[in-house]
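Following are the structures in question.
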Structure I
Amino acid sequence: MAKKLDPEAADERMRARGWNPSVEYPGALKPWPGTCATCGESGAPKYANVVTSGQGPCRPCSGAQKRTDEDARAIMSQRGLDPIGPYPGNNMPWPSVCGVCGGTTAPTLTSVRKALKQGHGKGCDLCRRNGAIRPEDAEDMLRAAGAEPLEPFPGVKKPWRSRCLNDQCRREVSPAFDSIKHAKTGACKYCGGYGIRANDDALVYLIVHPILNAAKIGIAKVGNDRIEEHQSTAWQMVATVEMLGHQARAVEAAVLDLWRKELHLPYGAKAADMPFAGYTETVSLANRSIDEVKDDLARAVEDELGEGDEDAA
């Protein structure tokens with residue numbers, strides 16, 4: 001039989017988590033009236049939720065307070081975002097169109113509220129990361145990456161229909177500006193303007209971040225410092241698989257398609273968390289376990305190479 005919790009100890013633990021009870025301890029599973037030490041709002045959280053499960057005791061302060069669809073849209077509008085579809089809840093990705101760059105993004109209302117509180121201006125995270133972009137500057141960067149635009153600049157994340165400048169290739173491709181600028185991938189996935197070319201010796205890598213509780217899939221040319229850059233910011237290696245550049249791109253794309261298009265999983269990190277870029281290749285380990293993401297990589301490798309992940313290290 002579980003030992004009965006001392007009321008004074010329970011009171012002390014609740015106060016340590018920012019909640020000031022106004023009555024004696026009622027039991028772990030009963031509402032415990034009191035006030036938030038931060039904002040002064042009254043409420044009645046349960047001891048089990050706050051102390052045992054680690055939830056925030058105050059719904060307004062934690063961003064868990066229920067809002068109407070109209071209220072939620074008004075908050076999104078303050079960041080220049082036009083939501084698509086009904087309000088899904090504070091901590092669920094909400095697909096939206098950015099009024100600054102015209103791109104599609106899916107932040108949570110909680111993250112938007114946090115950005116507003118920190119003084120961020122209008123625009124999605126990609127706009128904030130890339131800053132103001134003149135179409136002519138974007139075209140120059142695309143050409144430097146090895147492709148000629150076939151249509152006007154569509155935005156930082158949308159596929160940009162282009163033609164490879166390599167006379168031995170000249171294929172039509174659709175790179176994203178954000179990937180060209182920050183991940184430094186070549187514009188052409190077949191031969192590459194710079195970065196990883198089709199027949200380069202490359203690595204597909206899987207890393208995790210214990211503080212962010214996130215995993216990241218990525219590719220790197222053998223011998224460069226891409227992985228070391230991430231490790232310098234506390235990312236830890238889980239597995240690497242060596243293959244050719246075009247195979248590495250296919251494996252990475254297969255894993256990301258699974259996470260985003262099939263499972264609709266949220267990112268595990270934000271742009272601000274990753275000074276060396278790559279947050280769009282992350283997934284939260286709260287939604288996909290480390291064993292599951294390792295299996296995702298292994299299956300993608302097997303589909304591409306026709307073998308298992310015995311080369312993983």
Structure II
Amino acid sequence: MQTILGASGQIALELARELFSTHTDDLRLVSRHPAKINPSDSLAPADLLDADQAAKAVKGSSIVYFTAGLPPDTRMWEQQFPRMLKNALEATRAANAKFVYFDNTYMYPQDDRLLTEDAPFQPVGRKGRVRAAMASMVLQEMARGDIPVVIGRAPEFYGPGKTQSITNSLVLDNLKAGKTARVPVRDDTRRTLIWTPDASRALAVLGNTPEAYGQTWHLPCDDERLTYKEFIGLAAETLGKPLPYKVLGKWTLLAAGLVSRQVRELRELLPRYERDNLFDSSKFKQRFPTFEVTRYRHGLEQILAT
């Protein structure tokens with residue numbers, strides 16, 4: 001049995017679909033209020049902050065995927081995320097299962113270097129420090145060697161459904177609603193975005209490839225690395241009409257953070273929008289050459305057509 005912890009988000013939804021269609025029909029979905037995604041899914045309501053509930057939810061699993069997320073609340077991240085991960089790791093160890101950790105890039109330097117799996121942890125801000133501590137916890141478990149552990153790391157998302165990211169909320173959601181898109185900081189820096197279904201499909205591949213364990217993998221992205229200007233221009237080609245957008249300067253966003261908690265929670269990410277954000281996924285592509293990465297044009301067509 002393969003178990004998904006944090007089974008309510010978009011990554012988990014796509015992961016459950018991929019595992020069911022390609023790898024197994026014996027899936028357990030774990031969250032506070034899980035719902036079936038595939039007909040044969042088993043559901044296990046659990047709070048990962050409770051070690052006993054986490055252990056019960058994981059018992060009997062062969063592979064455990066940690067895809068849990070939290071709202072963009074710094075204090076909640078600091079108080080809950082490490083504890084959730086610790087309980088998940090201990091539960092997986094007790095079940096003698098494999099552990100697949102879905103990670104992001106908050107702990108990486110926010111500059112224009114090419115980010116490979118060997119990039120150092122140099123977090124900017126409190127949420128970045130939380131993610132660095134969590135990634136370090138998983139790396140320590142990997143080094144311990146009691147259970148097989150693999151990390152799949154993704155840059156910023158764009159995608160369908162409930163995909164949550166700055167690109168989705170400021171750019172794509174506005175375009176779909178016929179409103180002016182909002183671009184954070186600059187429109188001329190190159191961005192690496194990952195199509196959320198690709199991230200989930202790749203995570204399923206890693207979890208079911210024994211030799212992938214014991215390593216960190218950057219999940220596969222389109223290497224075109226468009227600027228927001230080019231990204232919105234491609235969206236305009238898709239819809240066959242010009243699409244307006246407005247650049248929200250750094251100082252505008254900082255000022256907005258004085259009155260908006262939601263904007264305030266994004267401030268530590270602003271440096272990554274001032275410079276090129278270059279995420280390298282060549283290691284995955286070389287190991288899994290038949291994996292088809294969704295190109296930006298195709299992704300935008302799917303999003304904007306709905």
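Nothing in this text is a laboratory measurement; each read-out follows from the coordinates by a stated rule. Nothing here was measured: the structure is a model prediction, and the numbers come from that model. Cβ atoms are built from the backbone, for glycine too; each structure is taken alone.
Here helix-only ellipticity at 222 nm (-39500 (n - 2.57) for each DSSP H run of 4 or more, over all residues; to 500) has been calculated and equals -11500, so which of I, II was it run on? Could the numbers behind the result be given before it?
Details: I: -7500; II: -11500.
The value was obtained from structure II.
Out of I, II, which structure matches 9 when relative contact order in percent (Cα under 8 Å, 6 or more apart) is calculated? Could you put the intermediate results ahead of the total?
Working: I: 9; II: 18.
Of the structures listed, the value fits I.
Oh, and also: When FRET efficiency 1/(1 + (r/R0)^6) of positions 133 and 237 (r between Cβ atoms, R0 = 41 Å, to 0.05) is calculated, the result is 0.75; to which of the structures I, II does this value belong? Let's see the in-between values first.
Values: I: 0.75; II: 0.45.
The correct label is I.
I would also like to ask the following. Have a look at I, II and say which one yields 2.6 for distance in nm of label points 7 Å out along Cα→Cβ at positions 13 and 253, as calculated. Before the final figure, lay out the partial values.
On the way: I: 5.2; II: 2.6.
Only structure II yields this read-out.
If you don't mind, there's one more thing I want to ask. State the single structure among I, II that was used to calculate Cα extents along the principal axes in Å, for residues 69-220 alone, giving 52, 31, 29.
Values: I: 55, 38, 26; II: 52, 31, 29.
Derived from II, not from the others.
A follow-up question, please. Taking 1.06 as the value of Rg/Rh (Cα atoms, Kirkwood Rh) derived from one of the structures shown (I, II), identify that structure. Could you put the intermediate results ahead of the total?
On the way: I: 1.06; II: 0.96.
Checking each candidate, the match is I.
Looking at distance in nm of label points 7 Å out along Cα→Cβ at positions 61 and 77, point out which structure of I, II has the largest value.
Numbers: I: 3.0; II: 2.3.
Comparing I, II, the top value of distance in nm of label points 7 Å out along Cα→Cβ at positions 61 and 77 belongs to I.
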